[in-house]
Structure P
Amino acid sequence: MSNMLLVPTESVLLGLQLPPDAPSLADSVAAAVRDGVARGLLVPGTTYSVYQLADELGVSRSPAREALLRLGEAGLVTIVRNRGFHVVRPTAHDVEEIFEVRLALEPAAARRLCERGEDAAVAAVAAVGAAYHDLAVAAGCGDEPAFWRADRAVHDRILRGAGNARAAVIVERLRAATVLLGAPTTATGRSLLEICAEHEPVVRAVLSRNGAAAEAAMRTHLTRTGALLGEAAG
């Protein structure tokens, strides 16, 4: 590992930031890279070095290397020995695998959230509704950054509300990979309002605590999104 990622390149990273609440420095660096990919700050075809990444984030090279190795195992970056790393644009097969995993996790989570009866689940259902409200407001005014934050929040709150924080982390990482296909509105040919409308039956079913309907609506939404992103990757 000592020979990996050591040679500086001419590329410059701009705007990467460490999240405030990650459990370790390596987790923070990995989250910053995923966010940089999502925001278009890290792009396919450009080689970056561990020096750049560490300096940009104000950390030592050790947690930066550890984070990149984790991201490499997840398929989000490729490590170029003695040169650095670059982010990887997913293939159609990658998209298919990503949505197979999401379909295994998220429809069942939507049903499970509806069927939980404890107070925490009631609060989680309300949180899903609040995230959807933010989604609809952002769609109405064309605020893409706010829209995608709210989109992630809807899915994240359903997964966490169902009692599966690990699944929420997995899905967030998978979403970071598909962002490399371009803005979801461009990649799938849908407007913000159309994507918002696809979430509406999911959220309506969750708010009414109809588990079967929530599961079916989430499956429909993810299947459509996966098919469109698969076409974009092909």
Structure Q
Amino acid sequence: MRHRRRRSTGLRHSLVLALAVKPQRLIQAAQSIKPMLPADALVISIVAGVSTETLMDQLGTPYIVRAMPNTSSQIGMGMTVWMKTAQVDERMKALATQVIQTLGDEVFVEDEAYLDMATALSGTGPAYVFLFMEAMIDAGVHMGFPRRIAEQLVVQTLRGSTEFYAVNHAHPARLRNDVTSPGGTSAEALYYLEKAGFRTAISRAIWAAYQRSKELGEGRLKGKLEE
């Protein structure tokens, strides 16, 4: 019986370990992993807020990729921002790219500071969207829609709006103005959102998430990490 030769990808196979734990569980996880970790293993960490310096110290390996995906990665529609340590060579970087691209779109950055920003903006971003969806659906139910119909209207409205923006490439403010007639329903709704501080609340929430991510990275929650 003839065996087909497996097509080569040009990459030597190596162990890739995905580290996905809560920051508070990092030390416990590292203690169990470290004794069994091969010297040339590549570790892809999605532990929020934990720096590569801390990861190298806890795991005892310099081959670290730090990534920040979001929940949509579960269906291949995620957004991942990632970086690598200097010791990760081009072969390992290519391997990490292959793994991360299975999650959806990805952006590689050189500066680790962008990971904290990504944590606040795209990593935590789905939570903001889900809260917005929940509020819209509840408003629809309050007006009298059955919940299943309110959900259908809201989900497709959000999906269509984001796809329209992606195709149109116009600034969001312009698209918003295009659907806001003077004295109309959109203008009335937007007036109340602005009056309630909607834009400011979103900005402050993202900034708060960014500050918390930096606190984790700087070890200010070290006591919690060790609990």
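Quick note: the coordinates plus some simple rules give every number you see, no bench work behind them. Note that the coordinates shown come from a computational prediction; the quantities given were computed from them, not determined experimentally. Cβ atoms are built from the backbone, for glycine too; each structure is taken alone.
Here Rg/Rh (Cα atoms, Kirkwood Rh), for residues 59-170 alone is compared for structures P, Q. The highest value is that of Q. Name the one structure among P, Q that relative contact order in percent (Cα under 8 Å, 6 or more apart) of 19 was derived from. It must be structure Q, since only it matches. Suppose helix-only ellipticity at 222 nm (-39500 (n - 2.57) for each DSSP H run of 4 or more, over all residues; to 500) works out to -22500; of P, Q, which structure was it derived from? Computed on structure P. Set P, Q, criterion Kirkwood radius over Cα pairs in Å: the highest-scoring structure is Q. Each of structures P, Q was scored by distance in nm of label points 7 Å out along Cα→Cβ at positions 43 and 195; the highest score is held by Q.
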